Structure 1
């Protein structure tokens, strides 16, 4: 459970005061470069005239995951994005050292999202984590952290949070995505440690690295606005999906043999047990084996690289709860506003998807639970 704690004053940042009803661009010194230059990250504070909840929205915790950067920038540049109470802390790039290198990792090869809450006397990653954590988390009541899939993968937009925590559940459900993956997150992860420190936090995963994808930005900005509506910070109506389910387990389906994969699914597809996922072929196009879905599920993520060696992950399947059928969920999705299908189509634009050959030979599946 998220514990209660006192929040730092939102109006005081590094000796600078932000009065109620004003917005301010700030910079936070987080480290130094090899040339001893100060490394800073930009922040934007948008404060309402009336007191209320404070929400941080962060992106590029992994420096190559810039879909969230595009979403945060869009919120900053929108003059109508103005809370009627409380405040929003908008951070387009958390990990500037990795962002400048177009890399997931810091120069010391560490993953910042495994280094929280950090230490003032530890490694580069640990020191950076400590500064970010101490300056942002204690000033907020809630947090939203925006991510993408890892390199050579793409994710259909999904929210992740610890659904056993009532405040986190409220954030996750109000965000308005179709799929919520239940879990605390990895040890040393930003959202996990923020929750432990008393700031309920969720993440959204969506899209690919090194890109700002319009559909993902739409899903992220809509979700942020929905959360602020749930908190009473915006007055406009919420934009909710036609379907929303909680995924308790997800599994990566892995290749049994090396080869060039012919995909039969798209990110976001709702699939049935036994449905063909991908067919392994030789470089001359001769079919070897076809992988099939081990259960009813949704395609949370996929590889975008069809050249595969044995054991490499092909797609991440979220297991559907037993009370839902693929047919019923597809029908619900069809009743929505069309964003989900737009996302399926956009994310599949970099993947060649074909119908399976009727004589393809199925193979026994192997899968492994992971969280990225």
Structure 2
């Protein structure tokens, strides 16, 4: 007579064989887990560069009459509902499921919500394969772009992800480029924003890899295109950073910025050396008691923030670096390379 242990081994082998042959998938998801997260979940996530962030594939389906959830994640939350650990089956029991991972990236540099009256301009996306077809149920996340945008921000910025599976004659995928809401990707497409650091400028770097959207919008603020990591215009871009620091500032046009920020200096013109001058023809200092990194540069119809003091150090001039978005994805560039190099500018600081 076979021992109980032998019968158990046979039962496990039969179960594994059944899993390979009889599993019918119905839904596929991508969930995210950062170093401080106990549960892997979908939606929007924000981390600091250097954080080890994992992407897990999740497959729901039927195994005979039983509904199962397959994932390498220890704890799961899908569409706001926690999955009991006892319901999660491990990928090792389903070795014939093949997976391929993708980054979902915008294809355009700029969009306009205002032409012909306000509307949600549809952003086009493209899916770029991260892996070949294999059995990787878990991979590391990063925001290095593979498509339209140059990979020039050391991994800072936003990235969306998708996974596709093949098992038997079934081919399924998680939500991707076709899953849209109010112009951009909807909540079913997980997005991760990596910031350079916790400063105001660092928070702004979360929106690298997103397009410029003239008339970006959305209420309440948590549904705004900037906070959904879809894109922004110049004013909403700089407001996003303040909101990420905890300031309860509503999204607004650049002309309303003085309502929530105080003027530190006003520059009337630049001199022959490219230095900004006040009405009294004095240079504007960059120092602890003068203009500081993170102060706002408000031009007529445009706004950015001072990101770096370049030579000549200690004086505001057109060689200094501004972070902004202007009919192109957010970037840091010398003021001299923008359309506002010789324009009057007010320097403001958040109240």
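As an exercise: Rg and Dmax of the Cα atoms in Å, for residues 76-179 alone, calculated from one structure in 1, 2, equals 15.8, 42. Which structure is it?
On the way: 1: 15.8, 42; 2: 17.3, 55.
Considering all the candidates, the number was obtained from 1.
On Kirkwood radius over Cα pairs in Å, which of the structures labelled 1, 2 is highest?
Working: 1: 21.3; 2: 22.4.
Top value of Kirkwood radius over Cα pairs in Å goes to structure 2.
For structures 1, 2, calculate mean count of other Cβ atoms within 10 Å over residues 68-75 and state which one comes out highest.
Values: 1: 22.9; 2: 18.9.
The structure with the largest value is 1.
Computing distance in nm of label points 7 Å out along Cα→Cβ at positions 148 and 220 gives 3.1 for which of 1, 2? Don't jump to the answer; show the numbers that get you there.
Values: 1: 0.9; 2: 3.1.
Only one of 1, 2 returns 3.1 for distance in nm of label points 7 Å out along Cα→Cβ at positions 148 and 220, namely 2.
Computing distance in nm of label points 7 Å out along Cα→Cβ at positions 116 and 252 for each of 1, 2, which one ends up highest?
Working: 1: 2.2; 2: 3.2.
Looking at the calculated values, the largest one is 2.
For the read-out distance in nm of label points 7 Å out along Cα→Cβ at positions 132 and 164, a value of 2.6 was computed from one structure; give its label from 1, 2.
Details: 1: 2.6; 2: 1.6.
Comparing all candidates, it corresponds to 1.
Given a value of -3000 for helix-only ellipticity at 222 nm (-39500 (n - 2.57) for each DSSP H run of 4 or more, over all residues; to 500), point me to the structure among 1, 2 it was derived from.
Going label by label, the one that fits is 2.
Read-outs throughout are calculated quantities, based only on the coordinates presented, and are distinct from any laboratory measurement. As the structure is a computational prediction, the values presented were derived from the model and not from experiment. Cβ atoms are built from the backbone, for glycine too; each structure is taken alone.
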